[in-house]
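Alright, structures below, take your time with them.
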Structure P
Amino acid sequence: MTDKIHHIKTHCARMDHGGCALVVSVKDNKIIEVRGDTDGFLNKGYICSKGLASPNRLNHPSRLRHPLKRVGKRGEGKWEQISWETAIQTVSERLNSIREQYGAKSVAFCQGMPKGLEHFVLIRLANIFGSPNVVTVQDVCHAPREVSGMHTCGFYPVADFHHPSRLAVLWGSNITATNEEGEICRLLLDQLKQGTELMVIDPRKTDLAEKASSWLQIRPGTDNALALAFLNVIIEGKLYDEEFVENHTYGFEELAAHVKNYTPEKMSDVTRVPANLIRESARRYAASRPAVIQWGNPIEQNINAFDTARALICLMAICGNLDIPGGNIQANEPKILGLGKFVRADLIPLKPKEMIHAHHGTIPRLMTVPPAFFRKAVLEDIPYPVRGAYMQCTNPLLAYADSRHTYDALMNLDFFAVSDIIMTPTAALADIVLPAATHFEFNDIGHYGLGHGYILARPKAVDPPEECWPDMKILNELGKSLTSPEYWYENYEDFLDTLLKPCGFTYSQFVEKGYLKGQDRFQKYTDSGFRTSTGKVELRLSRAEKFRLSPLPQFTEPPEPDDPDYPLILTSAKDRHYLHSSYRWVEKLRKHSPVPLTEIHPETAEQYGISEGDEIHIETRFGSIIQIAHLTEKVPQGVVYSAYGWWFPEGDAEAQYEWEKSNFNILTSVGRLGGEFGTPNLKGLMCRIRRR
């Protein structure tokens, strides 16, 4: 007898940070339909192409279904199927051997984009194992905004789209394509229908730029210059919130004197935004309380990330838009287990001093290792050797800046293991590859630790293939093998109930509710001040000298100086159909975006004899790749938008699936880094192009 259809409510995940509520229809343990849930807290029925295609991951013919052990030379593509018992034992023995020889610090634990509880169980494993080194790409995603917020106003100022704003500013955020960090575009689109005004700051004419009342087509990599010009206009014109500035800020007079040098006329030459448009836009932001800035992670992808984040927080502050409804808020978490307790931070009290990047003088409170410094430890033993790694949800060969440097580092490790759902270029170099369960196949909690003030239920819809384990289960079993079993559970799902215990919910009760959100409380600073050294928003950082930081946000130069040999500006944008380097093997998505396209303005293309569909070389001082030319007036003249994250799953595993051919990060370098976060230049590079 055929099973009936079951309709399961869950939330999207592992296609980006997730957040869209879904209704998943299941029959005979197979997903037959996914649709947006009209009751969704964030999406209200919205769903993107990635969400619609997400079930296609589960039964793909190339999916990893058994643990594998390398039997040839690293990268030869020769594997032996092994049991899970052997896999766990091998990983544990090899990592323990490295710990015994070099110390626990010489093992790194690496995490990529998917952020469910697996990220925090990985941190827990690293802490209990004794390693302070959890490696992530937070240097170019999230950390500059969050950590700069902690130092400036004591919290991470997130955009509040749950309450109406008079003006919404999308600053480097293409929210209809990326739905970045769960800021689902539906909430903003609903506000626009109700009359909220829209300003877009983006080099590219995005869908929402076409609908905005003002669009500032900025030169890639000069966001800090533009933000400082905004501050100049607002302070010179006395358009700021005088009561807030007087009572709740520190260093205003110094900031005011400092920004006198950043006039719209001077910064227009830098940013390519007309001076009159800078003035008009700054005045509109100042006059539109409440106004919200949805700042995207492109502002974090060059060496000026700290100055950009600081300048934007100063802008939010002096206009009175911090922690008010419809502004940039300090989100209040629901009553759940705190991060420190979940990851057992108490077991590694010296972590801030022992992390790899502490040696390089990065900003305090940066709690994950920037990839550039991880690779330096692997290749140069600075500040100490790193000889082994465990990696999950990550593809560093494509995702880290300077891909050839990454290749050298991976080849130089004594041992590393990878958990993934398909063989990637990175996994193809590993010693052990573990087959992971993917979203829809295990119970999870989303948005924990992101700072947005809510968590989302992600109950499973179907069972995974027999030997595909959830990352949480893999880590739980590794934990019992690598460390004392007292810190781990008989059943990994106990992590879910442990997190929820303070609020009195079991996981099943949480699933019935769908999400938990912290209580709305605004302007908390009126009672308790800001959680900074001065108790105020630090427009000038009071401890800047102690931490070797710039006390005031500044602009000195673009990410790279102009170069007549490389006369074009290179940047990139996320593809709405993929998650970084993931899912080019999902046929339904590949049909939408079949080849790596480089977007070029028609006049720029004509200058170089390039036509639509031509294969072209894109070159920087660091490397050269091949992509396909797409001519469009949506990008500025003289700016090249290359596709990011490309490899070719249809290729040869022995060649790591042509990871060099079209990979944007062949063009980037870690030769120059931002001092605060170890951030490389991914935007605003200088390049040249030619027909192949």
Structure Q
Amino acid sequence: MIDGTLTLNLLLAALACFGAGAAGALLTAGRPGLSRVVGHTLALLGSGFALALGAAGLMGGTLRVAIPEVLPVGGGLALGMDRLSAFFILVIAVGAVPASLYALGYTRAYEGRASLAGLGLAFNAFLASMVLVALARNVLTFLALWEAMSLASYFLVMTESEREDTQRAGWVYLVMTHAGFACLLMGLLLMTRATGTMDFADWGALSGMLKGTERNAIFVLLALGFGSKAGVIPLHVWLPRAHPAAPSHVSALMSGVMIKLGVYGLVRAGFDWLGVGPAWWGGAVLVVAALSAVLGVLYALVDNDLKRLLAYSSVENIGIILLGVGAGMLFQSYALPALAALALVAALYHTLNHAAFKSLLFMGAGAVLHATHTRNLEEMGGLIKRMPQTAVFFLVGSVAIAALPPFNGFLSEWLTFQALLLSFRISAPAVNLIFGLGVAALALTGGLAAACFVKAFGISFLALPRSEPARNAHEVGWTLRAAMAVLAVACLLLGVAPSIVLGPLSATALDLTHAAPEMRFAWDGVGVKEAFATASPLCLAVALVALLGAVPLALRLLGANARRRTYETWGCGRALQTARFEYTGTAFAHPFKRVFDLLYRPVARLDIEAHPESRFFVRTITYRHETRSVFEDALYRPLIRFTQRLAQWARIVQSGNVHSYLLYILIALVVLLVVAR
């Protein structure tokens, strides 16, 4: 057991570093270079302490802090740590440590363009608030820290506030995050009223007091609030706007870490606060997860903005994580706690894996943006020769997110498959059908994700440069490459040595489901109900390395000519190769647009500009084949129009006449007095 004094000291050290980083960035505002270094160096140090705190908590360390004077109502400031909180602090730190290192070099480009003091302040506040959200132990503490996290991330998104697309992204993010906050506020207050306490520790024992309708309403409100932060479909519309607009190290944190706190809240509510719920809770989560996984990767496939592609991919991976969460809730409702623990372990393991490889991919995209000043895949190409180390790191992230061995995405998706396939233990055809939908969605998502990242890597790094900035690209600074290297190594270690993490995760699942998961952990592999399925990532890795070495050895033994011969690339009969002959991102995605035409609802436009001397000679031909979001067209645009109409009607009472306003106050007062009677 870890001493509680150690965990408290680690927390205080982390918060002291974050606070000093924020203050230091402000105090050195007159010297932007120093402000940048001070703010992000202390953020790096604080993230290291947070990493140690998360590891200590997973090994059994506990923490409890109560300061009533800070928040004079609702029990004051209350913090505490169990294994679930510790795991999510570990996830936060896994993203925050390399992001802080990356920011040391990346933010140099913002000198003279943005306030580096404000960036350092918001960055440290963002990290501190995320750590504290996972530790919050009563309603008021949680809501205050949740709002602080949202506001800090909003200011980070608005770093380049002079850009019109950034302003629009910030507005959408602010609206969606506060709509989610409103749902959380209502759900938590309803729970407080029903249980008579704001202390989270008492809710699990008192959840039996809730009536069925009231309990269902609380679950729906909390699911909407946490789902909005996680970015599940159809609450995802802020992700593809806010993540590309933010600086790349912030995008990595928001996509790899912040949205996971939505998962944390859903797991906390579904397995702890509300107790074992009815089967439809898990079924609803599983269906939404399947839709998010498939639709997220489909939208990623057709997008040519590299950072927006990665943002849509985060929607897909949140769907994969929630497949495990939803399956766990369903197993719990059918009194199968061991299978619930297995599903929860799969979901939590993919949460950590996604934090590693998605942070790596966003940092790789940031390096490309830093070198080429564009996010458009169609203006890239040939970067592997100009940025070889970045190309290797991005390739590692692409292989990991495509769930290919020996990297970490493979085993967490394999575990999710095992949990879903074990649904035959439930003898309910409707539930088996929902699980079947989950299996099909996960299988389809895996194939589409591989195609998506073949596009992302191939179109950007291979072939010939398609623009002058791509031809002039260069490798990025050492801090950026070091941060990506750390995450690439993490992706490999989590893939070949999963037992390091899966052991503590099984204890976390045991705490929540009160049953040991039906798994066997060893250095050489993982077993699920031993007779059902086993996997050995380490053996797979060794086999792959052996195969790579065996091929050239076999060729040499067979007497093949080992001399290197240099010759020009086959040109399909053309004498000269140019970038105009290359496969583009649009061409790659076109077959998917045709197959999923109903979803993409593409709009084709052909603009022909004739020569001014004669209309029979064409100067330019421009062809556009743009996709639209079915959710924005069918849900959000009608909602916006309705809101605008309501606002127009509301202007009728806004006359500007003080006497009219006094009359409104009198009417409201009379109504309140009548109701109060």
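Throughout, read-outs are computed from the coordinates displayed, never taken from laboratory work. All figures in this text were calculated on a predicted structure; none of them were measured in a lab. Cβ atoms are built from the backbone, for glycine too; each structure is taken alone.
Match the computed value 10.9, 33 of Rg and Dmax of the Cα atoms in Å, for residues 168-223 alone to one of the structures P, Q, and report its label. Structure of origin is P. Each of P, Q could give mean count of other Cβ atoms within 10 Å over residues 336-343, but the derived value 25.6 comes from Q. Given 0.85 as the derived value for FRET efficiency 1/(1 + (r/R0)^6) of positions 208 and 368 (r between Cβ atoms, R0 = 41 Å, to 0.05), which of the supplied structures P, Q does it correspond to? Value 0.85 for FRET efficiency 1/(1 + (r/R0)^6) of positions 208 and 368 (r between Cβ atoms, R0 = 41 Å, to 0.05) corresponds to P out of P, Q. Computing helix-only ellipticity at 222 nm (-39500 (n - 2.57) for each DSSP H run of 4 or more, over all residues; to 500) across structures P, Q gives -22500 for structure Q. Comparing percent of Cα pairs over 22 Å apart, for residues 280-503 alone across structures P, Q, the highest figure is found for P.
Have a look at P, Q and say which one yields 25.4 for mean count of other Cβ atoms within 10 Å over residues 128-135, as calculated. That value comes from structure Q. Computing volume of the Cα convex hull per residue in Å³ across structures P, Q gives 225 for structure Q. Among candidates P, Q, the computation of relative contact order in percent (Cα under 8 Å, 6 or more apart) that gave 11 used structure Q.
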